[in-house]
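Colleague: Structures incoming, each one as structure tokens.
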Structure 1
Amino acid sequence: MTKAALTIVLASPRGFCAGVDRAIHIVERAIELYGAPVYVRHEIVHNRFVVETLKAKGAIFVDELDEVPDGVPVVFSAHGVPKTVPAEAEKRGLIYLDATCPLVTKVHREAEMHHALGRQIVMIGHAGHPEVIGTLGQVPEGAMLLVENTAQAENVRVSDPQRLAFITQTTLSVDEASAVIAVLRRRFPNVVGPRKEDICYATTNRQAAVKVMAPHCDAMMVIGAPNSSNSRRLVEVAVRAGCPRSVLVQRAEDVDWGLVAGVGRLGITAGASAPELLVLEVIAAARARFDVTIEEVKVTDETLSFKLPLQLAGG
């Protein structure tokens, strides 16, 4: 039986960003250096496949430090942690490695600077996300207000509009964050923002590729985890950019191939915490069902990399 033709439009860049790559290497290198087990507070990155792979190598994932026994190393996830976490680790004398993405750390330093200058801070982000919890925890309770959308930005009450700053979560939709920032700037003309936007380069680049692709695709597949903010934003961006048939899938075994029935052009991208292996797996599954042609849409080249912590350098 002849297979139906399917053109897969592949986004570039896609998948792992420099911060995710660094965080995974920190866990792997810590296991090499200290031996298993190495404890990791929270999912190192939001991807089940990555977490299960690291578990098989000797990582143990926990929710809080009180689950970490004395005398073993612990790694903090790429999303960042409140200041109370390293303080507790030091109090207990634990060896700890901070895998916080350097671009998240940049936002933490901005928050500290604004607080030191006496400014109240508005953080644009999603309540309950680990990155937001970590950033809120860089300053005393009450020093930062969380705003999730334009409606909240219209209604947020601040102490002094003349002493106000904003920061953002690094994995937001660029367009939605811009809309919230526009409301804050209209209401508080003297609000101080970051010199360079907080939304990370990888989030911006992946969304840019999707915006180019989506109007020319019959359906879009974003490979990533349901708890991955940047992956979920990619689905939203694809829908807004003109491809309503856009879905998030974790890996090939989760794909509903009914979605692809009658589709001529299928766009595929991957969130910043999804390994390329999962993309190749989905393409292989598509080839088993369709006569596949691959096109690539490249919006930029990514060359950024981040160094490992000093404790793990060398070797």
Structure 2
Amino acid sequence: MQTEKVRLLIIGSGPAGYTAAIYASRANLNPVLYAGLQPGGQLTTTTEVENFPGYPQGVDGNQLMEDLRQQAERFGADLRQGVATQADLSERPFKITIDGSKVIEAETLIIATGAAAKYLGLEDEKKYAGMGVSACATCDGFFYRKKTVAVVGGGDTACEEATYLAGLAAKVYLIVRKPFLRASKIMQERVMNHPKIEVLFEHNAEGLYGDNGVEGVHLVHRRGEADERHYDLPIDGFFLAIGHKPSSDIFKDYVQTDEAGYIVTEGNSPRTNVPGVFAAGDVADPHYRQAITAAGSGCKAAIEAERFLLNNTSNG
């Protein structure tokens, strides 16, 4: 199998990966970045991004990622298409297999593979992506001021999203498939006592409808029961809050992860339990999952990688 030696390998091409590439290139680390399954990351599935600093009029998600890509390229980052399919982090240099056919031997590694939002699996979720379907209330809630929205989920994240949206929207429905909320007691109380939030227990979303975007959701109450009832609920936005899956599987034998699969880092740093391996962006962030926090962590990872290389020069 073909092998190649690099000083710094970055896996992932969202805000974290590209920002790491910008900083690492300017530090003359000659980084090689593999874009992964979704070049540009989750932001390429978003239409308008209004909360990224420096774009007073907002910016299309694809355009933002293209700007970051060009900036990394300008400083000499080696940006490539390809997916990391296997990892051996047992010793340096770390060995990462790309597309099952090439091995990169890296002195340092930045994992910026992101986390994918979990969806219900409805065809309509794809159909209305960016047209009323969202997996991030903080990103897209602003577009639903004084409108009616629905949030799917029953855990802390769903309750937090519903409460956040209730500060913007006229009405928030929380669609919960069980007869109870799984959220912490304080979050349950906030939701149940909020005048703008209505919890729909024992409800499942079966589809969405609308001509030029989401106009409503097809619901079933008490699915499979004798008193099962189907009806349509008019809404303007449909928010998924049923969790995220970090793209960390191939690294789990070596780096520490939490029960959900997020890579655990030391304190407020991007350092993992493996010296020379750093994690940045959503793959190591179960809390914020914002483009700006991902970019910031990419900056930190590149600076840490530079310091590590200065202190751990290899003859290889």
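Every number in this text was worked out from the coordinates using simple rules, so none of it is lab data. These numbers were taken from a predicted model, which means no experiment stands behind them. Cβ atoms are built from the backbone, for glycine too; each structure is taken alone.
Colleague: Using the calculated result 2.3 for distance in nm of label points 7 Å out along Cα→Cβ at positions 33 and 225, pick out the matching structure from 1, 2. Please report the intermediate quantities before stating the final value.
Modeller: Values: 1: 2.3; 2: 5.1.
Derived from the structure labelled 1.
Colleague: Which structure, out of 1, 2, was FRET efficiency 1/(1 + (r/R0)^6) of positions 161 and 289 (r between Cβ atoms, R0 = 30 Å, to 0.05) calculated from, if the result is 1.00?
Modeller: Working: 1: 0.00; 2: 1.00.
Comparing all candidates, it corresponds to 2.
Colleague: Given 48, 29, 25 as the derived value for Cα extents along the principal axes in Å, for residues 89-200 alone, which of the supplied structures 1, 2 does it correspond to?
Modeller: 1
Colleague: Next up: Supply the structure label, taken from 1, 2, corresponding to helix-only ellipticity at 222 nm (-39500 (n - 2.57) for each DSSP H run of 4 or more, over all residues; to 500) with the calculated value -11500.
Modeller: Going through each structure in turn, the value belongs to 1.
Colleague: Quick check on the output: 26.9 is mean count of other Cβ atoms within 10 Å over residues 105-112, derived from one of 1, 2. Which one produced it?
Modeller: It was calculated from structure 2.
Colleague: When relative contact order in percent (Cα under 8 Å, 6 or more apart) is calculated for each of the structures 1, 2, which structure yields the highest value? Let's see the in-between values first.
Modeller: Details: 1: 26; 2: 21.
Top value of relative contact order in percent (Cα under 8 Å, 6 or more apart), among 1, 2, belongs to structure 1.
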